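Trainee: Have a look at these structures, which come just after this line.
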Structure 1
Amino acid sequence: MQHIDIVCFGKLKESFWRDAVCEYSKRLTAYCKLNITELSEANLSASPSEKEILNALDAEADVALKHIPEKNYVIALCVEGTPMSSEALAEKLKNIALNGAGDVTFVIGSSYGLSDKIKKRANYKLSFSEFTFPHQLMRVLLTEQLYRAYTIQNNTKYHK
């Protein structure tokens with residue numbers, strides 16, 4: 001069974017985000033072993049400078065990289081990444097498993113995004129859209145798309 005890790009920043013504050021992630025996490029137990037690691041966002045001033053933001057992102061990256069196993073295939077979620085369809089994600093996850101990498105770590109950045117350190121470590125940069133989403137919503141979207149990908153692989157009725 002494939003291991004999927006999600007490394008993300010911040011807590012899901014509202015119950016509706018937690019409930020949605022919990023529901024998809026529960027559904028995913030039939031297809032993979034899912035682990036979500038919530039890391040603390042770096043503290044920034046009320047109006048941070050570009051340099052302060054970059055330093056914070058690098059500090060977050062240093063922490064995140066400690067939670068990413070060396071052997072894992074890393075997919076960074078970032079706006080400059082390549083978009084793909086649900087079917088393509090299903091195929092990608094299958095190919096990662098078949099090609100020996102097996103375990104996958106998805107990284108969701110904090111409210112200012114991801115450091116270049118994470119993007120350089122990534123084997124693939126994935127964009128869900130040119131839109132900017134709150135990172136709490138991104139966690140819901142990712143868990144739903146993971147569930148959809150596995151149902152596509154297994155020809156269940158969820159994906160139409």
Structure 2
Amino acid sequence: MARLATIGTETAGMARAEAFLRVGDEWLLADEPAEAADWFRRAIADGGPVSVDPRVGLARALFQLGRQLDAHDLIGSLKDDGPTDPRTCDLAAELLVDSGDLAGALDWATTGVELCLAAGQDGDHADENPELRLLLRLRYRIRNDLGLPEDRYDALLDEA
């Protein structure tokens with residue numbers, strides 16, 4: 001995949017930035033965060049279409065490299081840009097749960113739920129929208145861990 005991604009042409013109908021992103025994901029799975037970080041940076045620099053913002057993957061690699069401040073700064077810049085993709089919100093929330101930042105994770109999960117609902121993905125039919133249902137479950141888990149009472153979004157999960 002790395003060789004195909006660097007050729008500079010569309011890879012089997014996949015944008016080059018997406019190929020770079022996937023290579024970075026594979027390096028993370030191989031427990032090679034420094035190599036993964038290089039590929040996520042390539043995806044960011046390319047600027048082409050991707051399935052999820054590569055800054056989340058880069059932040060995960062930075063956390064694994066012990067560069068927590070850099071990772072938090074990167075997640076902060078992503079937040080400042082105004083998230084537009086529920087999947088990116090889900091991955092950012094999971095990353096922050098893994099790093100122990102439950103309050104930050106809750107904010108990301110809530111943002112993802114709100115993006116889904118704003119896109120007309122009716123909460124009454126959360127069972128028909130896997131991303132919304134995933135975000136609602138994640139959000140509920142985080143709220144439970146924080147000892148927070150149920151709220152209107154938790155009720156959406158109950159109705160699904």
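Trainee: Given 58 as the derived value for volume of the Cα convex hull per residue in Å³, for residues 15-70 alone, which of the supplied structures 1, 2 does it correspond to?
Mentor: Working: 1: 113; 2: 58.
The read-out was computed on structure 2.
Trainee: Let me ask another. Figure out for me which of the structures 1, 2 the number -13500 belongs to, where helix-only ellipticity at 222 nm (-39500 (n - 2.57) for each DSSP H run of 4 or more, over all residues; to 500) was derived from the coordinates.
Mentor: Values: 1: -13500; 2: -22000.
The read-out comes from structure 1.
Trainee: Let me ask something else about it. If distance in nm of label points 7 Å out along Cα→Cβ at positions 87 and 119 is computed to be 0.9, which of 1, 2 is the source?
Mentor: Working: 1: 3.0; 2: 0.9.
Of the structures listed, the value fits 2.
Trainee: Starting from the value 14: which structure in 1, 2 was relative contact order in percent (Cα under 8 Å, 6 or more apart) calculated from? Please report the intermediate quantities before stating the final value.
Mentor: Numbers: 1: 33; 2: 14.
Computing relative contact order in percent (Cα under 8 Å, 6 or more apart) on every structure in 1, 2 gives 14 only for 2.
Trainee: For FRET efficiency 1/(1 + (r/R0)^6) of positions 23 and 151 (r between Cβ atoms, R0 = 41 Å, to 0.05), the calculated result is 0.55, so let me know which of 1, 2 that is.
Mentor: Numbers: 1: 1.00; 2: 0.55.
For FRET efficiency 1/(1 + (r/R0)^6) of positions 23 and 151 (r between Cβ atoms, R0 = 41 Å, to 0.05), the value 0.55 is produced by structure 2.
Laboratory data are not the source of any read-out in this text; all were calculated from the coordinates shown. Owing to the predicted nature of the structure, the values given are computational and were not obtained by experimental measurement. Cβ atoms are built from the backbone, for glycine too; each structure is taken alone.
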